[in-house]
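Undergrad: Take a look at the structures listed below.
Just so it is clear, none of the values below were taken in a lab; they were calculated from the coordinates. Values in this document were obtained by computation on a predicted structure and should not be read as measured data.
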Structure 1
């Protein structure tokens, strides 16, 4: 089993980690509806796997620069969003 960490798209805080069975993991950056302990409601959370391409740094960029709408959904796919930030000279 591997453990995935989840971060809230509303408040940016870390949620409760969830163990995943090997071979049944979701792709890093996957959005999952979970209860946020800080927001006190069910929200979209971003999944970050320990050994994945999507990491906390990418989540922080998406969160800081507004790639999540009011429903916690992505506005642009994260690879496209990162490309846009590179073109603007942000990263």
Structure 2
């Protein structure tokens, strides 16, 4: 039996963890004072989540997103701290109706 593992693929009804990992030019994690996470759904609708709605973990922040439809999602993070450090990232994931 061979399993087809596809990264960034989730089943409809789940809650993918959208990670934000703020790092400076040296690759060192920094604690941001401002955070924005925007998610674009397959239908083009964009929602924006503020830093207050993200959970802090060791070396990153995350948000549990609950997708409502099948398709490709993109999310963009932007962070900044009081020392002038800024970081951005764009990632994506797919929602399917089942794994097989």
Structure 3
């Protein structure tokens, strides 16, 4: 189900048109900015490509962009080894 993008040759207004299939005929829309003024012709233009990013891509991009700010505001991560040793000492005296 494609979207076709049109641009007015006179004022540059853009409009998208949805088509049910690639085979269906798509008529150019009327320029909404034209009013009664003549010379506003809509011409089909090449749309930009969109790539769907995975969650991993989004996280990597956010980390690259905001990583230093997040780390400085959150502080260092917990010392997992210290927490594991503390857990062992606390559970040593527990009965099974």
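Undergrad: Can you rank 1, 2, 3 by Cα Rg over 2.2 N^0.38 Å and just name the one with the largest value?
TA: Result for Cα Rg over 2.2 N^0.38 Å over 1, 2, 3: largest is 3.
Undergrad: Work out the source of -6000 here, i.e. which of 1, 2, 3 gives that when helix-only ellipticity at 222 nm (-39500 (n - 2.57) for each DSSP H run of 4 or more, over all residues; to 500) is computed.
TA: Going through each structure in turn, the value belongs to 1.
Undergrad: Here is a follow-up. Thinking only about relative contact order in percent (Cα under 8 Å, 6 or more apart), which of 1, 2, 3 has the largest value?
TA: Max of relative contact order in percent (Cα under 8 Å, 6 or more apart): 2.
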